[in-house]
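In structure tokens below, several structures.
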Structure I
């Protein structure tokens, strides 16, 4: 239970920092979207629905590359990163999947000095 409580506490701290930075509490999709934008390095006023999905996919691949599930294969001419899967994802129930993703998001923000 302690590990889950620690994860939840760290998650609330991240949410508080994001609220401080952006003025509202982002949901998981918004956080993945932000990470995707960071990784692609393209800030636009408007993204298509497909581009938003692609950005979230980039974020997921980047997050799970931290644990060796994916690696960057190349960056295309438009600046979009492309990843290849190295290892299958572990079998998890929904709650475990959410905690696994949260833990990787927290690591990402820590590595980018957002959680000092």
Structure II
């Protein structure tokens, strides 16, 4: 149980990752710049490896202002050394193995000590 999830898809994503052998992520990570300005409140992630998993609901794709902010936010987070994996409804529902593979690959890229699946 984790009270940090703000939507059922966030919970589904977190449980999918844990059930498939990935370390338990923190929820609602508040990421600030060097001046203390809040850049993001990320859905899931691992502080120690600077990896985030973001569930993007429909508004992230259909609302132009939200989409523009997401692009800027991603650029800021990446410039701060964060690796980001974005998840949406279709892969979570229809291709969960793809979500797992993407997160695992990103974590391995940044040097997370996790077992690979053969």
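Since every read-out is calculated from the coordinates, none of them should be taken as a lab result. Only a predicted model underlies this, so the values are computations on that prediction, with no experimental measurement involved. Cβ atoms are built from the backbone, for glycine too; each structure is taken alone.
Odds and ends about this structure:
- Source structure (of I, II) for distance in nm of label points 7 Å out along Cα→Cβ at positions 43 and 91, computed value 1.0: II
- Structure (I, II) behind the derived value 41 of percent of Cα pairs over 20 Å apart: II
- Origin of the value 2.4, where distance in nm of label points 7 Å out along Cα→Cβ at positions 19 and 99 was derived from one of I, II: I
- Which of I, II yields -20000 [helix-only ellipticity at 222 nm (-39500 (n - 2.57) for each DSSP H run of 4 or more, over all residues; to 500), calculated]: I
- Value 12.0, calculated as mean count of other Cβ atoms within 10 Å over residues 35-42, assigned to which of I, II: II
- In this comparison of I, II, the computed figure 1.8 for distance in nm of label points 7 Å out along Cα→Cβ at positions 51 and 75 is attributed to I.
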